[in-house]
Structure I
Amino acid sequence: MIEFEVKDMSCGHCVGAVTKAVKQVDPAANVQVDLATKKVSVESSEDRASLAEALAEAGYPTT
């Protein structure tokens, strides 16, 4: 499980955009988003860097 903190998530649209960004890198990924804590958990065969880059390109940089 790869976990990210995405401080710029603030609404349901953000959750959808974050999920879509991860799925573009790995369509089979299991993505869980907790908007209240701004945490994204991803089960994926892709590496952390690829997923973080996709999130950043979508406008949601991670920490």
Structure II
Amino acid sequence: MSNTQTHHCLNCARSEKDVPLVNLTFAGQPHWICTQCLPTLIHKPYLLANKLAGAENFPVTPED
């Protein structure tokens, strides 16, 4: 049995058919993010608060 599920970027919702996706795990849950949105996850993860449960608890750095 093959897995036919198509993965989508948690931020922009583009599919793996359109852009490369990186798999990540947060709070025990698998997620996918595209390489264009990855800097947001790295530098401003709180901007994903409505898209990644728990991201609202990430600290905001002074330069933000």
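Only the coordinates and a few stated rules stand behind these numbers; no lab work does. Owing to the predicted nature of the structure, the values given are computational and were not obtained by experimental measurement. Cβ atoms are built from the backbone, for glycine too; each structure is taken alone.
Data for the structure
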| item | result |
| --- | --- |
| helix-only ellipticity at 222 nm (-39500 (n - 2.57) for each DSSP H run of 4 or more, over all residues; to 500) derived as -2000 - corresponding label from I, II | II |
| Computed 22 for relative contact order in percent (Cα under 8 Å, 6 or more apart) - originating structure among I, II | II |
| Given 13.0 for mean count of other Cβ atoms within 10 Å over residues 18-25, calculated: source structure among I, II | II |
| When distance in nm of label points 7 Å out along Cα→Cβ at positions 10 and 42 is computed for each of I, II, the largest belongs to | I |
| With Rg and Dmax of the Cα atoms in Å derived as 12.8, 49, matching label from I, II | II |
